[in-house]
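Scrolling down, you'll hit the structures one after another.
None of the figures in this text is laboratory data; all of them are computed from the coordinates on show. Note that the coordinates shown come from a computational prediction; the quantities given were computed from them, not determined experimentally. Cβ atoms are built from the backbone, for glycine too; each structure is taken alone.
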Structure 1
Amino acid sequence: MSNTKNLFKTALSIVLFIICTNTWSQKLKPVDYVNTHMGNISHLLVPTFPTIHLPNSMLRVYPERGDYTGDLLHGLPLIVTSHRGSSAFNLSPFQGTENDIKSVLNYSYDLEKSTPYSYFVYLDDLQISVNYGISHQAARYEIEFENNKESYLILNSRNGEIQWNGKAISGYQNLDNNTKVYLYLEPEQKPESVSTFSNDGLIKSNISQGKNASLILKYAKGKRTTSINYGVSFIDEKQAQQNMKREVLKKTVADLQKEGMEIWNKALGKISVEGGSHDDKTVFYSSLYRSYERPVCISEEGRYFSAFDEKVHDDIGRDFYTDDWIWDSYRAHHPLRILTDPSKEEDILHSFLLMAEQMDNHWMPTFPEITGDSRRMNSNHAVASFIDAYRKGLKKFDLNNAFLASKNAITQKTLAPWSGKPAGELDLFYKNHGYIPALKDGEKETIPEVSSFEKRQPVAVTLGTSYDEWCLSEIAEELGKKEERDYFRQKSFNYRNLFNSKTQFFHPKDNEGHFIEPFDYRFSGGIGARDSYGENNGWTYRWDVQHNIADLIVLMGGRENFIQNLNDLFSTPMGRGKREFYTQLPDQTGNVGQFSMANEPSLHIPYLYNYAGQPWKTQKRIRKLLKDWFRNDLMGVPGDEDGGGMSSFVVFSQLGFYPVTPGLPIYNIGSPVFEKSVVHLENGKKFTIIAKNTSEENKYIQSAKLNNKTWNKPWFTHDDIINGGTLELEMGDKANKKWGSLSKDTPPSFTLKK
């Protein structure tokens, strides 16, 4: 009897535990799942930072340290002006003797807690507690000094000027390209003295200028809690003060944190999920949170400073956005925002057009940042975001202007990577021959537009430009520009010029039309394979024909060869030890054979099995990649996440679909992680994905219905989403190899016949 009772108690305990766990899980709001530390360390690159900010807001901060495991904090941040940048201004609270004061103090710390909208840390050596709440362009620190000593607040600008006017500190820091970030900071308690540094120590002064400009606010001995309100601006100090007054002046940190939590729950709640594990939801909402990190709105009460012409503009009622790394974000980040925030996406694209108009040559930006267009990476992929948005029903921007600015960037600006120079000899060669020539062995670079480090990246540029020209042809189609449509449509096949039919790889050619030999698709091309490709080797760029997968299958000799080549990608060994491999290809981490989960050109590849009649392999690959490489831990992101570029892939893939070809309004079906997912659309309708019996094992689609009709296609259209509907999938643990396998059910390439 006692054993029976014990068994009964054990069973009851398990049931109660499950009930309590489910109840607890149900009470969690979307932002409660966010782990800001997911992916803060990784193999080589730093994928993510624990950024505290509101969705797409100008003010962003994160603790400054060597990396997440760093033992010391480098002061307290006031604003980070770029992804992966250090803070523009720094605040260092201190209690002790003046001899230990520095411009920025390093702190031992403990009890750190970070959420998207709040931060707390205990500076344990000094016994100082720090609590932080943030708004869009202003924030508040509450600092508790526990010791009965003199206390100090040290304000630092790395390169600029700060001054004390008897009530507040104001100043600026110089950024690149004649851009400044301004600060207005008001402590609630007036200091007894204000000093700066000199060769002989501290001297009384109300102003500090130049490198490491610093002011030290001194307070009398005694325990105290002091609060600091501040605002930031890219316009001027007066606007920074106004931003502070508007957003935080009469609020506590608790008030700001409550508001921030509500704002985040509204943003993240645009997609709701049910089922899956707690870790699944954490990965999902942490990834969705990352998708709101960039770009940032820099409109300040109807005005914004543009580094693209170094002027202050009236935004005419439309927010102005910048800091968007388009080479990474066009693939999944922009398409995700079309679903969650279409009006915001229209304003972002409108901002691109304003940037083009404000710059000298009316060229579409490629990497617009706070300090202007840095022209990083290769190709001109903003054009893809315009045609993708337009084809999906977003019309609140000038498509003709987008066509002109994109065409100018592709035809008038050099195609050489990381360059904003006019087109030259390299570009004339591309125009006449349809590919970027590679240097022969021993041949020295003579083209002035080419970066000595970034090199020509000839295959990457040729393939990327072919896709951009397809996007141009599709915009021309929409605008009725038949001549330009035909011209750029023909050029969109330029990728064929570098296809080596013997090896079935895209292979660099010299200026005489000969393939570079000998050649190793894994290791030729130098650091980052830049002499041939770009950050990734030839195995990744073998699939970089997003706009015409059907033609790629033809080039590779048909479906069977295409599938075998995909299989080889995942099974071909690295060929060297990890140290040697990653020394040459540091961006190509997260390996499964030669496939790299760590860099954006790979994101669409697992979905390509859908195009060759084996969607079950897409289902298998996606689930394993998500499980292995995106996890609720410090190393839960495999490579450089780029502020939302890779996280958007995770969001889409966990939902169960992905936009392989921005510009074609279709989505490829993968394998949903959650039993039920709902995308709450801006038009008031809902798109629901139901995956019956889905689990870690049950990853294979057995059958499907779309809006109650039997569905055998491994894809669907944007109209199926935006009009509201339901995709219902029956899941199982073994593949149904017939589902979605027929040629007539293949996802379309190049065009979508209506």
Structure 2
Amino acid sequence: MKLLLLLLTLTTTSIYAQNKGVLSGRITTEGDPLAFANVYIQNTSKGSTTDENGYFKIEHIDYGSYYILASFTGFKSKKQRITISKQETIVNFNLDESESLDEIVISGTLKPVRRSDSPVPVEVYSTAFLKKNPTPSIFEAMQNVNGVRPQINCNVCNTGDIHINGLEGPYTLVLIDGMPIVSGLSTVYGLSGIPNSLINQIEIVKGPASSLYGSEAVGGLINIITKSPDKASSVFADAFVSSWGEVNADLSFKANISDKIALLLGINYFNYSNPIDNNNDNFTDLTLQDRVSIFQKWKVKRKNNRVFDVAGRFFYEDRWGGEMNWDKSYRGGDKIYGESIYTTRYELLGNYQLPVNENMFLQFSYTEHDQNSVYGDVPYLAQQRIGFTQLTWYKTLNKHDVLAGTAARYNYYNDNTPATVNADEVVIPSLFIQDNISFNTKHNLLLGARYDYDERHGSIFTPRLAYKYKSDNETIIRFNAGTGFRVVNLFTEEHAALTGARDVIIAEELKPEQSYNINFNYLETFYTKNHNIFTLDASAWYTYFTNVILPDYDSNPNEIIYDNLNGHAVTTGVSANADITFTNGLKVLIGATFQDVSQTEDGITTKQILTESYSGTWGVSYSFYKPHITLDYTGNLYGPMRLPLLGDLDPREEYSPVYSIQNIQATYAFSDFEIYGGVKNLLNWTPNKGNPFIIARTEDPFDKNVQFNNNGDVIPTADNPYALTFDPSYVYAPNQGIRLFLGMRYKFN
């Protein structure tokens, strides 16, 4: 009996083995072996990696036809159809270097060019970068970009803006598909709700770009490029929850309405409705939010592949923060303190290539933003409408690549504050031209200028110059110089003007700011013998400002004083990014920035408030082939910042400590799904550590028990020994501590 079972087992094994094949081969690049490259058979769990000599072997493959894929970071993937019908099948691959290391960018010159060909340095961040630390908004996603910092401006409502190289949020222009959609009011409230599922890449230009984009691009710009309907996934879904009770969901799908019209629809929903007070001040640590954003993009196929895209977005958000026992019945009253904000927003943008022989494009956008909010018992009702249209013409003449255009911007802004006596309504026409001169393969010179006419301030001229040198070994050196200007919107200057008890003082008629900037950039990519890839991107900059408008917290602790600086301001610094890709699946991105941001008035130089002198970011990823798991460790570090105190008796620290927010994530991929999860804020760091309190006088948010002298100064009393008023503007980092998160993605092509 035992002999019969043994013979049966051997026979079955033999039959099984006869129906299984072996696939082997070698992967090379330009004749050299490519070690640790991935090889797998599509729609199966079969795969392998190459050894140090580039060889691979996959065994026990069922007979049949398959697609085999070979891939390696930094190289173009290849796919080949094979048939397993005998004991061993041999397939060899030669992989070419990928163009993904040289992305197409448009933000530096308003024209699609390879990143290495752009005379203006542009940093590019893909959706893969956003996935390393999933967030519910673009605002939070910027925390891992070197030299870019999301700044929380209010401890109660958690609104904020984005700083680039130490400059305040209003100096940063945020674009969607090249259109100035995010501006004015939405600088504070409109950076949330852009569906991450629709983002193709994010381009960042650090330094003035007013000669191309006009006002608000003094410090730099962030251009969010959305996916094209014909290149997006048929269905994409991404949702995650956190242990704090946050829920975020992204959903997108595309459809071909006809042979000529394709549609891409994206929906983002975010909800947080779990009041938490871990620092025990009876105020919410994180603002409660209920937000929906719907984005739709249409692509029309035309003759000769001419472009015609139209997109629209609807955004609604209900957010509040305040005392833990606040509810909407207390909205606008003086019994229980809360800050409640209803935001409704509509956006429309489009790009149309004219049906002429010349290369001409007409772009347009329109936004309408309505805000109904209360800060304690102070109502803030505001409306903003922005219309923008731009006609551009591209022409190549021998060594000259010319861009010329005209634009017009319509601004309407009105609110119920004393700063806005009448609605601000203006049309700003513009002309711009630039010439990118290619002397040869090594030397490029870009000359550009823009002319704007603002009836409030007259003519504004902003020239710029950019030079690029590219050596034979791919070393790129760039030098940029130019000017910038910025027209002021007081609300976006300082959100603390509406929250807390400080009075807003406008000392004079405010003039537009002017800036003068120079920037030096060095970029080089190294390839080791083992095919590791090392990219170094370093920059140094200097910007000089005149007519600077900065909120003065120091002259009077009960006031915020706005006026043009009687002097100048300077920001200077250096930053560097190192991007390293190893053949064993390890990827490292690390960056550091050192900066000095100050203003000089009446011969006295002071550091800018809420500005760090140094910062760092990092991201470390490692991918396992079996199983398909990727680990991501991301984080940032910020140096001390000068903080807004309420007087000499204020017991809170004048400077913030050095602090770091760190996160870890694991992602498991199978079929069309990804499951991911991890821990945010691993160190459980929050700004209340080391301080007696963060928000001043939370026990008396309406200042009912504060006593003032005849000069309006607060008098120390037994109930108020530090002579404080209610003030939530002492904020430099989020109050949200450690938390777990878990999510899932699905993509169907």
Structure 3
Amino acid sequence: MHGRDAIGGLIDAKGHIRTAWRPVVDAMQVIGASEFAARAAALDRRTRFDQPSGAGTAPRLDPIPVPLMDYEFAALAAGLVERATFLGTLLDDIYGAQTSIADDLIPVSALFGAPDFVRQLARQPGFRGQRLSFYAVDLARDPATGRFGVLRDHTDQARGLGLAMSIRRSVAEVMPELFGKVTLASQRPVIESLQDWLHDEAGGGPIGLIAGSDADFADARLLARQIGALVLRPDDLSCAGGTLRLRTLAGSLPVSLLLRMALSGGIDPLEQGGAPAHGIAGLFRVLRSNSGTMLNAPGSGVLGDDRLRPFLDIIYERWHGTLPQLRPVAPPSGLDAEQAPVAGSANFDFATISHRLFAIRIGAVWRVLPGGLGFARRADGQEVVKDIWVIDSGETDHGTASPPNRSVVRAAGRIATELPSRLADDLLWLGRMVERLDAAARLLRLALPRFIDASSLPHEVAQRAMLASCLIKARLLPDETTGPFLSARRLHQTLDKERPLSELIGEVRRLLDHCGERFSTSMRELVHAALDRIPSQPDSDPAAHTACLGFVAVFNGVIAEDASRSGGFVFLEIGRRLERAEALAETLGILLDGTVDRLDPGLSLAIELADAQLSYEFLHAGPISPIPAIELLIGAVDYPRSLAFQLDALAVALRRIGAEDQAVSASRLTRGLQGLALSLAKGRGGPEAIGTQLESTHAAVEALAAELVARYFAPIPPAHRMDAEAG
């Protein structure tokens, strides 16, 4: 079916199976195509499981590797180091002395017309950082000659490096037979040397891996796991006093080293323009003053531009008097392209293959990762990713020994560096918004039937007035909406116009995406499945209220059973308890406003809103009586929907993050509510005491929330930032 050279990497020009492929072919024959297909499905499942949360769609991995003999890889590695060294030198020249421009080797129009050229960092004499540290190259093999040529240089970001460092572990779990047949060159020496160098450069501080909205978050998080870095977003960082700073739960920490996985355009909105949220204002000043280092430097992607590609070999030959070992080639197509076997459903298919190899500059030395990624494109256009093996023949020394005297990888305190304040803030607000959605759905489910089937009975008129006030306080209706005469028609019109539930659901989705890195894949699937069951028009569909409550129940159950009780999820718990305490204090203040003997209309609503009918009956047989009902709703620390329970749980969560002063305040509020319930039970204190206690509790919880924001999340004031820089 295939010509002699049609499957290039597998068959050589003489029609023989290449040496590197023999153990793979043997395993394919023993295991069989159908079993390989099952292994491929297992690999897909494993990949989805290992995929960092919030990273998007996992790449399709193929269990059949692309093997290279070590002597073949050694020749490629030599060419890769040569090319990386040349491109790094050329990059330094383009942004430095610019002799290549003066000698007419690069047309000015081609350079300045390239969108990745960052003029603001050109000709800066104080800049001493290395501009190119991570380099990737796509290669294609000529099936007839077996020689590799360059398809594309990746000098902006070494996309796929994290996957290249991680893919072998996944493949090994589903293909143990293959790994028992050969000895592979280890990637650990290169990875460990990189870890040591990065942590030395960071001076014991955090290593930031900056990922913009355009970044491959899966690859970024895989790389961060390998090197012990933090995946950061631009809004996690700020420039103050000429230094780069990361705001963490331990305060603002200096950051001296960043790995860039964000595009150069707009990375410093102060000098480049663009949205401030997409960049770090003042970053270029930090780089110029050498107060911080960014790998790769902004603008390094200019050498991957098609405008400069035709001049690279000319410059190399002018500088070195010879042509480079790796030369550019046009992308082959059809039977002219190298083909590699891939696992199919019932047989082995063949797909066009290209290779991506990676070079890393560790200090002043370029090291090539033994292995890489093979991108196989099937005839139907589907792309799968393969692991590239480097098979040890025992005849070539390619530096697989572990680096001597390896230092222990340093890591800063977990609570300080692994949780940027932006992420803690997002988790806190996720907890608040989920609770706000829950409160809104409960309130609307309680209110709408009473306005639709409205009667003129006095207690129902009073209930509608209370519910209208509650809806306004909960920001579900505008302030100008009036009480007992609010009609069902006007209520529906206002909900359709204001769309409060839609806004809350949209905010929950946004925060879930922002916090995705803290949720496992199964947690995300469960939560999103419940969220997707909410009707698309929730403000006009009564069924949405039950669906919203179902989502909140699933969310809280997942957090309770699957999330850590420490770290970032503490802030989600704090957000939940703050929001529920504020809402309860505010709502109960409206519903329990009246004399004790006239509390029935509001008290019945409060019991129904808290879903406390059965709880009350279990504790107190007989009809609902005001005093025990108020005790249950306000002072019971063992009832999950009471006000005291929220503050007691809040105090526990605050102590977990070391906010002892705020925890003491929350405990004091709890004791005050318990004291109120006890006083009412003993016949001391009237309705004014209830109102006063609820009002003061609401104000105290708001103040406590403001203290937490000021301590953990408040940005550096602009005036302070300017003063620091001026000094």
With Cα extents along the principal axes in Å, for residues 34-257 alone derived from the coordinates and found to be 68, 45, 42, which of 1, 2, 3 does the value describe? 2
Which structure, out of 1, 2, 3, was helix-only ellipticity at 222 nm (-39500 (n - 2.57) for each DSSP H run of 4 or more, over all residues; to 500) derived from, given a value of -15000? 3
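On Cα Rg over 2.2 N^0.38 Å, which of the structures labelled 1, 2, 3 is highest?
Largest value of Cα Rg over 2.2 N^0.38 Å: 3.
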Comparing distance in nm of label points 7 Å out along Cα→Cβ at positions 458 and 690 across structures 1, 2, 3, which is largest? 1
